[in-house]
1. When you work out distance in nm of label points 7 Å out along Cα→Cβ at positions 30 and 70 for each of the structures P, Q, which one comes out largest?
2. Ranked on distance in nm of label points 7 Å out along Cα→Cβ at positions 78 and 126, which label among P, Q comes first with the largest value?
3. For Rg/Rh (Cα atoms, Kirkwood Rh), find whichever of P, Q sits highest and give me its label.
4. Comparing relative contact order in percent (Cα under 8 Å, 6 or more apart) across P, Q, which structure shows the greatest value?
Structure P
Amino acid sequence: MRKPKPSKPSSILAGGARFANAQELLDFLPVDERALMEVLREFIISEAPDLKERLSFNILAYKGRRDVCFIWPASVLWGGKKTYDGVRFGFSHADLLDDPSGYLERGSRKQVYWRDLTQFTRADERMLRQLLREAVERDRERTAGLK
């Protein structure tokens with residue numbers, strides 16, 4: 001009889017850690033990422049209070065009918081290595097949003113776009129407010145069967 005291989009922590013998560021709630025995630029983060037996460041979290045809650053906050057893949061995701069946006073601190077790794085600094089503010093269905101200035105980064109993605117932030121400037125706040133409002137509206141339209 002073969003012994004089962006010892007399971008190793010998933011490299012897609014924060015060093016194998018699995019957070020039970022948002023506070024555990026915040027407590028895990030370095031001071032600079034934690035401060036930025038708290039600011040972005042408050043921003044989302046104040047701008048889109050109907051969205052439900054949840055942990056998804058160890059990051060904070062915000063959902064209406066479907067996932068609308070997420071905030072992903074760089075210290076929560078995907079694939080075992082850190083690929084950016086700060087916090088990634090992403091939109092789950094950004095392909096439905098109007099972003100003529102190209103504020104959001106797309107990489108090779110078709111649907112999920114993001115902006116990497118090391119600070120939250122007034123310009124970022126203006127752009128993300130506009131995009132978040134539109135994302136919430138697109139989610140409502142999908143709920144109503146309009147799109």
Structure Q
Amino acid sequence: MFWSAMALGETRASFLPEVAEQLFRDIQKSQEETSQIPDDLLIALKFVFGPCALQALDLVDQRSVTRLSSPSGRKAFQVMGGSGRLYTCFVSCHYCPCPAFAYTVLRRNEGPLCKHILAVYLCQAIGVTQQESVSDEQMSTLLSGTTVS
């Protein structure tokens with residue numbers, strides 16, 4: 001199954017409710033069987049995740065999610081936000097550096113995630129994540145949050 005096959009134990013089990021986990025499994029199954037996400041699952045996605053669901057689907061449609069992997073096995077995701085800013089998301093620890101994650105998720109506890117992390121999960125479920133290899137040095141720079149000039 002998709003979730004058990006995720007590398008390095010990347011899981012949402014401790015972060016998202018079981019209903020969200022099941023929704024991702026249903027989306028993956030539907031995508032595998034019909035290459036589509038039926039309306040009832042889209043409605044459920046909107047119900048569970050609120051307004052960020054539509055924004056995340058837009059990011060998926062725009063192919064804005066890239067999975068980065070390094071020779072040492074480290075993984076991260078980069079999501080091009082609607083504003084053109086690139087966010088490095090870590091699903092293994094359920095983190096995005098965007099302002100919405102800091103304010104809506106961490107500070108106000110209004111939802112389990114931001115549109116960027118939801119887009120990552122959706123791209124993984126439907127198999128449309130872009131893949132990019134980076135050096136261990138590049139990954140270390142990404143993980144440390146520093147910029148290279």
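Since every read-out is calculated from the coordinates, none of them should be taken as a lab result. Please read these numbers as outputs of a predicted model, since none were measured by experiment. Cβ atoms are built from the backbone, for glycine too; each structure is taken alone.
1. Structure Q comes out on top.
2. Comparing P, Q, the top value of distance in nm of label points 7 Å out along Cα→Cβ at positions 78 and 126 belongs to P.
3. Comparing P, Q by Rg/Rh (Cα atoms, Kirkwood Rh), the maximum is at P.
4. Largest one: structure Q.
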